[in-house]
1. Quick check: 38 is what I get for relative contact order in percent (Cα under 8 Å, 6 or more apart), calculated from one of 1, 2. Which structure matches?
2. Which structure, out of 1, 2, was mean count of other Cβ atoms within 10 Å over residues 28-35 derived from, given a value of 13.8?
3. Determine which structure produced the value 1.2 for distance in nm of label points 7 Å out along Cα→Cβ at positions 4 and 60, calculated from the coordinates; the candidates are 1, 2.
4. State the single structure among 1, 2 that was used to calculate semi-axes √(5λ) of the Cα gyration tensor in Å, giving 19, 14, 12.
5. Given 0 as the derived value for helix-only ellipticity at 222 nm (-39500 (n - 2.57) for each DSSP H run of 4 or more, over all residues; to 500), which of the supplied structures 1, 2 does it correspond to?
Structure 1
């Protein structure tokens, strides 16, 4: 599968990508690596993404996942 969304990782191991013309935080450990068609994940800030037709799509927002440390 060819990913149509341009993505990159910074020095802090955070993933970012362009959805449309907007730079979007895609997650840290929650980002699927390697990304595949149909993958879904929720970022630390509650953004929900899914890979549809080779493109990363923002499908909604939710409460951020609780951290149990």
Structure 2
């Protein structure tokens, strides 16, 4: 279960960084706008995928725990 906590923290940080980079990249118009939008989208998608995998593993663990390991 501690692995899920680490993965959840990693996913939350990636989603937060991605959201900040996307907001900053879209709201300003300068030379690094494209790079910020691409980096923000990459971090956001990495965080969402890590969150999805973590929740999938947690649901499977909960189902196995409820069934007594059968």
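1. Traced to structure 2.
2. Structure 1 accounts for this read-out.
3. 2
4. Matching structure: 1.
5. Value 0 for helix-only ellipticity at 222 nm (-39500 (n - 2.57) for each DSSP H run of 4 or more, over all residues; to 500) corresponds to 1 out of 1, 2.
No value in this document is a laboratory result; all are computed from the given coordinates. As the structure is a computational prediction, the values presented were derived from the model and not from experiment. Cβ atoms are built from the backbone, for glycine too; each structure is taken alone.
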